[in-house]
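Some structures are shown below for you to check.
We did not get these values from a lab; they are worked out from the coordinates using the rules stated. What you see is a predicted model; the values in this text were computed from it and never measured. Cβ atoms are built from the backbone, for glycine too; each structure is taken alone.
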Structure 1
């Protein structure tokens with residue numbers, strides 16, 4: 001399942017803790033029970049991280065079947081493999097846990113998103129998102145219904161980062177739930193992402209993990 005060149009996302013600390021850190025790295029080489037990775041880059045500081053031997057981590061990656069997998073691991077040492085690498089314990093393919101789409105971690109996020117039909121009539125509506133994950137988004141709207149459940153759509157939105165820069169995205173999706181607005185209540189819309197490129201999915205997973213950490217540190221989650 002693990003292949004050289006794969007990207008890994010590493011989490012240290014418990015997800016409920018404000019001390020949690022997130023890193024990204026690449027698999028350089030692997031054996032039956034050891035993964036050699038490039039020096040991890042801290043997602044917060046954007047600097048190489050020095051992980052002590054014995055540090056326990058949760059690793060996440062996207063397999064070639066496009067499913068997301070996690071496994072517990074631990075730093076076991078360092079070596080030179082043409083470059084400095086960190087050694088991680090690999091528990092084996094049987095210990096991998098597949099994350100179902102519905103279990104992707106959702107984080108609160110309020111941004112405008114444009115939803116456009118893939119049909120010829122090109123219906124377009126604007127929503128205000130409530131939360132987002134690597135699997136989809138949920139949001140609200142005030143105008144009349146333009147879509148139905150199971151409609152294929154294109155979602156355009158921009159994700160803000162801590163520095164204020166924007167990551168512009170255009171994602172294919174399918175409407176899974178929609179309710180019309182009333183005089184007393186806004187409409188609700190949920191969309192699951194479809195056929196997302198592997199690199200984009202990896203970025204979305206890292207983004208939601210970072211945002212989760214930021215919100216916890218601010219006491220908002």
Structure 2
């Protein structure tokens with residue numbers, strides 16, 4: 001695995017990677033003997049469709065299990081700058097590599113091992129299927145919900161919302177941004193900018209519109225998901 005950071009972006013020139021953030025965490029995992037969770041991603045080019053007539057690049061991400069970090073070292077990257085390299089080994093006793101199953105399933109029109117087409121029962125705009133390639137077991141019966149539900153004995157008091165009427169663009173004065181350390185936790189694409197133990201989104205008490213980019217989780221599932 002090649003470490004993070006040092007990439008060129010915009011007017012920023014590439015630079016040597018630093019032993020900080022994710023790189024530092026992986027190094028510490030060696031000495032603490034902590035296992036790390038690995039998520040693999042790969043992209044494939046789809047032909048032009050009937051909607052806009054343009055080809056699309058589809059990214060697929062799948063959980064690959066627990067790994068141990070064995071060692072790390074520095075090497076010269078593609079831009080001539082130093083990068084950190086990490087050797088990871090998969091912990092024995094886990095099921096077959098999920099990403100291999102996903103890659104293999106791309107060859108078939110029907111997903112191999114699909115036991116439930118949509119665990120949400122149509123409550124999400126994008127179906128969430130369940131996959132089991134080991135045996136015939138299916139997920140137990142349950143009720144899928146898309147909103148928060150509280151028991152009868154719990155009557156939470158709605159927190160005070162922000163007063164932003166044109167969207168939460170002013171991080172210094174937005175009450176929700178202040179709760180997140182003085183910044184909106186998402187970028188314009190709805191991705192988390194920096195890992196946080198807790199993220200505060202705008203809610204029903206806020207005056208900002210439903211299109212506010214601090215309401216990401218309220219839009220529901222947008223990408224195809226699989227439950228293994």
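With distance in nm of label points 7 Å out along Cα→Cβ at positions 35 and 131 as the yardstick, tell me which of 1, 2 scores highest.
Answer by largest value of distance in nm of label points 7 Å out along Cα→Cβ at positions 35 and 131: 1.
Assuming 37, 18, 14 is semi-axes √(5λ) of the Cα gyration tensor in Å as calculated from a single structure, say which of 1, 2 it is.
1
Distance in nm of label points 7 Å out along Cα→Cβ at positions 147 and 171 was computed and gave 3.2; which structure, 1, 2, did it come from?
Label of the originating structure: 2.
log10 I(q)/I(0) by the Debye sum over Cα atoms at q = 0.12, 0.15 Å⁻¹, for residues 27-138 alone was computed and gave -0.63, -0.83; which structure, 1, 2, did it come from?
Considering all the candidates, the number was obtained from 1.
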